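Asker: Each in structure tokens, the structures are laid out below.
Just so you know, all these numbers are worked out from the coordinates, no wet-lab data involved. Predicted model, so just to flag it, every value in this text is computed and none were measured. Cβ atoms are built from the backbone, for glycine too; each structure is taken alone.
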Structure 1
Amino acid sequence: MSTLITDTGHFLELAQNYLQQNHFDETIKICVEILKTEPKNQYAFYYMGLANFKSGKLKMAIQQVQTAIDLDAKRPEFLCDLGEIFEALGAKKEAESYYRKALVIDRINAKALIKLGSILVDRDQFKSGIMALEKACELEPKNITSVMLLADAKYKIGQIIDALELYLLATSIGPFEESARNKLAAIHMTLEDWEKARTEFKKTLILAPHHNGPYSNIGFVYMNYGDFVSARRFFKLSITIRSDVGNAFCGLAELSFLENNLSASLEYSKTAIELEPNNYHFQSRRALQLLAKGNITEGWIMRDARLMLDDRIDHRQRPPRWDGSSLEGKSLLITAEEGIGDELFFAGCFNDIIAECDRCFIECDPRLVELYKRSFPTATIGATERTGSRFKPTQSYNWVPKTPPVDFSIEAGSLFQFVRSDWKKFSGKKPYLVPDKKLQASWKEYIKKIGLGLKIGFCWRSKYHDGFRKYHYAELEDWIKVLSTPNCNFIPLQYGEGWEKELYQLPNTIRSKITIIESVDMSNDFESICAVASSLDLIICPSSTVSWIGGGLGVPTWVAHLQPNWTRLGTNEFPSFPAMQSFPKNIFEPWSECFDPIKTKLDNLAK
């Protein structure tokens, strides 16, 4: 183009049209000609800069859009787009600066709010970032980008229900938007609504059959249903589409683990981590596989990957993390994590660490405080101060003295890498939980009056037993042979809700052998639970909180469980818990694989 431009407005409109149609060379040519006539035309520099930006010529684009701003600094779109170019260059600090400048001129500029909000959320400045994104959604309620970014932010801070509602909104705005469907399905998985997850993942497959992610995600859904054949098929379909992504290999590792094929499980998880070395979920799952195989050194260390997961506990203002160095003359805070059963399991090494340090502070579930004070009398015990949700919990340490400050802290679940790093450190371990002596004496008298024969505590499931958890727990009807054993009296140590009704459905001959202790809250009153449990001859239960109560008290405890069970650490027993005995079965075998040998052993014991 060499003709002299006299109608600048017309040619600027033409340049803009070419830009929108991705004809970048034509856009630049028109802008060059405009500048010959009007060398200070800000829009010519602006459109030329955007054309170069979309062509990947970022540095040239920055110069040209900056020139447009120098010529007219009151245009928020100039500032916002320059911020976007800097962001593409990886210069997020500069990008943020220009987004903020755009908002000074126009506080309701939705694009600037979206861009700024996204940067702030990525930087974990969630409060400010969410405020910006919420404002953008108010301005443009049907802007799927702002809705999705806000949903992602809500998910990251653990506001799962808010995120779910936003993903639902996103799919209504863009019903054919594959990423929205995929994230909606993923959040249904988080909420363990497996049927809705499967439905949404299948919709995602229809929208994007060439993407591997939905295939592996459906594999996880089928695995939860116990349909391992379909799960494996979808994992392998995912790998066929893309073999350089780790998720499907992680799924195959989980399948192999559940099938008690640890060698295959470790091979698959190794591949998953090689493909995605920084995926902490893959590492945390492989850690359990290593422990189940008996590789305790590597397994305990890799298990720390759990501390990097999205739902990890945010320990507010705790002391520096202990690295295993000498604790002589030092103080240590042991922080609580995970469920109450995990707390009881990892408490098995507390006495080892208490002996090493000058002062020890132990955080625990409020229900365990009195038990821990008695069991670890030289340590200072404090109740967990937890806020947030199960998706994003926060723990504070206002109970820990500030003067003198505590030297170090460590999560209870990370102690074993230091105090159980080799098999020699497992020998000679004794019971570590100490029941209240007065309560124990009182319950011994009560239990003695139940009748002649053995007094056996039992529970048959965890508090939550739906979904995949059902495979870990037998139905009460599977217990009938055991509960029919002569010269045995059974006391439920069951926790949760609705279990009494389950007992009443048993035949009268079985119910007559069961004594329910109605005065004890089996979910919360751990003082009474431990006093009752310590007064029994035997406990029979699945791998659950009750098993660690029995093991910690030193009461003979027979555990019916699936194999592999990582807490056995590659052995046929439970190291550190000499009173516990293992009765395993494979996942799809009948529970008689556990209860037949339990019955035989119990018959001999009850004679």
Structure 2
Amino acid sequence: MQKKIYSALLGLLVSLTLSAADGKLTGTPIGSSPSVEYVNFTATYTENQPKDAFDGDMNTFYASYERSYTWVGLDLGSRHVITRVGWSPRNDGLGPGRMVLGVIEGANQPDFMDALPLYLIDTKGTVGQVDHADVDCSLGFRYVRYIGPNDARCNISELEFYGHKGEGDSTALYRPTNLPCVVIHTENNREPYDKVNYIESIVTIIGADGSILQDTAGLRLRGNASINFPKKPYRLKFNTKHKVLDSPAKAKNWTLINNYGDKTLMRNIVAFHVSEVCRMPYTPFCRPVDVLVNGEYKGCYQLCDKIEVKKGRVSIDEMTPTDLAGNALSGGYLWEIDGYANQEPSPYYSPHGVPVTLHSPDNDEIVPAQRSYFENYYRTMENAVYKSSANDTTWREYLDYTTFARYFLTNEVCGNPDMIWSCYMYKKRGDQKAYTGPVWDFDIAFDNDYRIYPASNHTQFIFAGASNAESFARHIVYADQRTRDEMTEYWHQARNSGIDTLSLLTFIDNTARALDASQRLNFMRWPILSQNVHMNPVALGSYAAEVDRLKNFLCMRIDWMDRKLGYTRRPFEGSTAVDNQQVNDNCRKIIRNGQLLIIRNGVEYTVTGEVRTGK
């Protein structure tokens, strides 16, 4: 009994000591300048100043003149570990809403280039009241601030910081959700504006496992169609090579995929999983992350490899300008059949009209002898493909069929209309064959393109569009009966190694659970769930409905692929395949009241969406 009383008193003493140590902090008010005078909406240096956010008066407020990337905070004079924050919105009708997705940061550089998030406000504030939140960050900061959300002006009545003096450590850093977080601050808060010019930045990547990477890097825009979306895609180029999160490659270059038109936020993730199951030699590294740029929450992205010649990526010899003859001149080369080749500095158009972008050696490093070798090789390879038939199989000397078949099946099961118009290929040194891959760009796959929706209504493969690039693939797919038989055999292998309804639905469900907190914030920032954006054929109004549509597509697509390729299940030892129809007593597919259900061991997996009886 005495031991219990002693423990209780000790706990109370510790609590009182921490409360005293972690009191409300004071410092010098700082913030964006000028502020705004709301009567005439003019800039001012006398009204609504930073000090008004720390005066304890709910009727005064700070308000910035500029609408985005504006802030107010304190210079604490020395480093403090922040353990609690408080905020109260400006007292007007819009005040509470203006604070949603506002971010509170700490930094040790006065320009906040090294800033890290302390808290993201995800609910409306309360007028006339200070709302508080505990902070899970063990690092000490001298400068602390609140950054208003996009296009809202930084409006805040009161801002409070609690904590204690100390350097702290990096054992715990805040993340807005369970996902890793990429925090970027650019020089002078400059926004990336094109695909060429990098802006000097400090990038911090906080892993879900507590890992921390912080380094200087360049930041620019990337993408083709996606560069025009409100939610921008980015390219990161660190000044030194890094292994990012659990990536296999150590590299400078990384991409942040924006997924604006993909309302599941996982189409690339699922497609890359399919690529791995189909045993592509290299599948790009891809992890979902939350992204903040200059203190503004940008949304849920995917941190991915840049497709380039490098160990852990496209692992072939990287050419130098001195590789001018013999075996050295023969590779390696990395290129893309590219629907946007006309936007590149030096596109190549084959004699059959196929647009090609040579990525390695790139345009800044390639020498004339290498460009001439590549163009001559591509013409030879392509001509062999176009002559392909049962009587002419020369194309097999120039094209590796295994990687092509696996690439083709990955894209077809995912229903990717971009499979040929963004098709990477490579050639190894001393090897005459061209290899296909890696897979890339699935934001309009899985029935997310109004031009081919719904894919289950089509009788031909997705790739069979009207283009010269398509005809290149057509000659391979339909070359001869041997080729068609081999394609069916590769599909059999994929079906027995993980391309089955249950395993894919389980993967999607697990991914959706991992993304749930992040998708909530993402669609607060980008409220488009009820809008058709980019190539969307439908807008279902909720994240759950969009995920269900993705699952329904895959169920229908696997059935479609089985019929198209004449596949019948042929189990072999170690098989994990689960067919959509009856497999055994423990797994079957049924349609009940027009809804598709997968039943395994008595558990029903619901897949909503339109289905047709008898499919």
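Asker: For which of 1, 2 does distance in nm of label points 7 Å out along Cα→Cβ at positions 120 and 392, calculated from the coordinates, equal 5.7? Mind showing how you got there, number by number?
Answerer: On the way: 1: 1.4; 2: 5.7.
Answer by label: 2.
Asker: Identify which of structures 1, 2 gives the largest calculated value of Kirkwood radius over Cα pairs in Å. Walk me through the numbers on the way to the answer.
Answerer: On the way: 1: 28.4; 2: 27.1.
Sorting by Kirkwood radius over Cα pairs in Å in descending order puts 1 first.
Asker: While we're on this one: From 1, 2, which structure was distance in nm of label points 7 Å out along Cα→Cβ at positions 136 and 400 = 3.7 calculated on?
Answerer: Values: 1: 3.7; 2: 4.3.
It was calculated from structure 1.
Asker: Compute distance in nm of label points 7 Å out along Cα→Cβ at positions 248 and 552 for each of 1, 2 and report the one that scores greatest.
Answerer: Working: 1: 4.4; 2: 3.6.
Comparing 1, 2, the top value of distance in nm of label points 7 Å out along Cα→Cβ at positions 248 and 552 belongs to 1.
Asker: Just checking, which of 1, 2 has the largest value of Rg/Rh (Cα atoms, Kirkwood Rh), for residues 336-415 alone?
Answerer: Values: 1: 0.94; 2: 1.01.
Top value of Rg/Rh (Cα atoms, Kirkwood Rh), for residues 336-415 alone, among 1, 2, belongs to structure 2.
Asker: Just checking, which of 1, 2 has the largest value of distance in nm of label points 7 Å out along Cα→Cβ at positions 464 and 560? It would help to have the intermediate numbers written out before the result.
Answerer: Details: 1: 2.3; 2: 1.2.
Structure 1 comes out on top.
Asker: Using the calculated result -16000 for helix-only ellipticity at 222 nm (-39500 (n - 2.57) for each DSSP H run of 4 or more, over all residues; to 500), pick out the matching structure from 1, 2.
Answerer: Details: 1: -16000; 2: -7500.
Derived from the structure labelled 1.
Asker: Compute distance in nm of label points 7 Å out along Cα→Cβ at positions 128 and 208 for each of 1, 2 and report the one that scores greatest. Kindly include the intermediate steps, with their values, before the conclusion.
Answerer: Numbers: 1: 3.1; 2: 4.3.
Largest calculated value belongs to 2.
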